[in-house]
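Given below, in the form of structure tokens, are the structures.
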Structure 1
Amino acid sequence: MLKNVYIFRNGQSSHNLAGRLQGQSNDSVLTDQGINQAFSAAKFLKDKNIEVIISSPQRRAKQTGCIVAKQLNTPIQYDSRLAEANLGIADGEKINNMSKKHKQILQDWQNHKPNTRFQNGESPDELQQRILSALKDYADTQYNNIAVSSHNFSIIEALHGMKASKKEIANGEILHVQYDGNNWKYVESLN
């Protein structure tokens, strides 16, 4: 049976606004604009018959997922495999103040260069395996229409694993993907 999965990025966070690289740090919260983006995501998902929302436990994704769940009157669960990339020592750095070395690692990471990682961080391949494992586990359940609250790098790597490519996921953006029991297919961006 074909499963529909709607993956949405957390709304704008305080780290986004401050121009900070955010990975698994949990001190970033939704801004007023981020809260509005979460409400907007809920409106786009209103007619999709969402049966469950699965969220990263990180505060910004959790806040976004909770707003969507409340608006859709849908249960929410949390899975740490949906957390953002572990960016190691670069987590929380101001992007425009990063050292030249870190800027090159970030560029290589974004270009999916094998074995690229910040010190104490994970590679794009490791992130991709983690995210796709979680998505497959939920697609293999009884649910047919699932929404997922996650993060920029995590969603990008999931798409790479589905043979789709996107350089950036906007805050609050929703991507529709499908799973047929064997293969993933990127369908469209809803907003």
Structure 2
Amino acid sequence: MDYILLGFIGFIAALTPGPDIFYVIKQGLCNGKEKALKAVAGILSGNIIYLTLVGIGLGSVGKNIYFQLIVGFLGGIYLFKIAYFSFKEMVKLNIKKCEKNQNIYKEALLLNLSNPKAMIFFAVIVTPFLSKNIMLSLGTLFFGISLAFTFAALISSKIKLEERILNIINKTAAILFLFFGIKLFALAFESLEKIVF
């Protein structure tokens, strides 16, 4: 059940308005399914790099109780902040002109890798699952993210996405981030109890 939740969080988080999802939607609206899927491939390649780094880092230090305390506390604050801004933000789709681009994969990859906050986000989301299988956690998260971007590429190439739908996704994501923030605070308090007692 936890892994299903993790996959669902990956799915909703990927659909939350941001540069990556807007780039995919723009390619779908402007240039059709094939170009949108190229953009998805670039973004997912960047995510594989981030998730690999997170997996290596968490695999070596993730079970340390002090690490769990710090990540749980700071990660909880980080997710509360994301939840607040996601809930408050009103999405505006601003696709005024469509330009032809031959290097969509490369552009999407660089767009994704230019956001180092993604690695922090992945680390924070995966941390509560450290007592379980970390590779399965990362795989489930990646599956949810892949599904979301592919869904956005296919839908945006067929129909015009409305800002109202993206705003509903934003509010849903805010609730999920809030829930996960609480879960991270619980992890931090468990770690603190082990240190103190």
**Request:** Using the calculated result 0.7 for distance in nm of label points 7 Å out along Cα→Cβ at positions 8 and 72, pick out the matching structure from 1, 2.
**Result:** 1
**Message:** Given a value of 17.4, 62 for Rg and Dmax of the Cα atoms in Å, calculated from one of 1, 2, which structure does it belong to?
**Reply:** 2
**Request:** Can you spot which of 1, 2 the value 3.6 was calculated from, given it is distance in nm of label points 7 Å out along Cα→Cβ at positions 32 and 80?
**Result:** 1
**Request:** Work out the source of 33 here, i.e. which of 1, 2 gives that when relative contact order in percent (Cα under 8 Å, 6 or more apart) is computed.
**Result:** 1
**Asked** Hey, helix-only ellipticity at 222 nm (-39500 (n - 2.57) for each DSSP H run of 4 or more, over all residues; to 500) derived from one of 1, 2 reads -11500; which structure?
**Response** 1
**Message:** Using distance in nm of label points 7 Å out along Cα→Cβ at positions 112 and 144 for the comparison, can you identify which of 1, 2 gives the largest number?
**Reply:** 1
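Every read-out reported here was derived from the displayed coordinates using simple, explicitly stated rules and does not represent laboratory data. For clarity, every value in this text was computed on a predicted model and none was experimentally measured. Cβ atoms are built from the backbone, for glycine too; each structure is taken alone.
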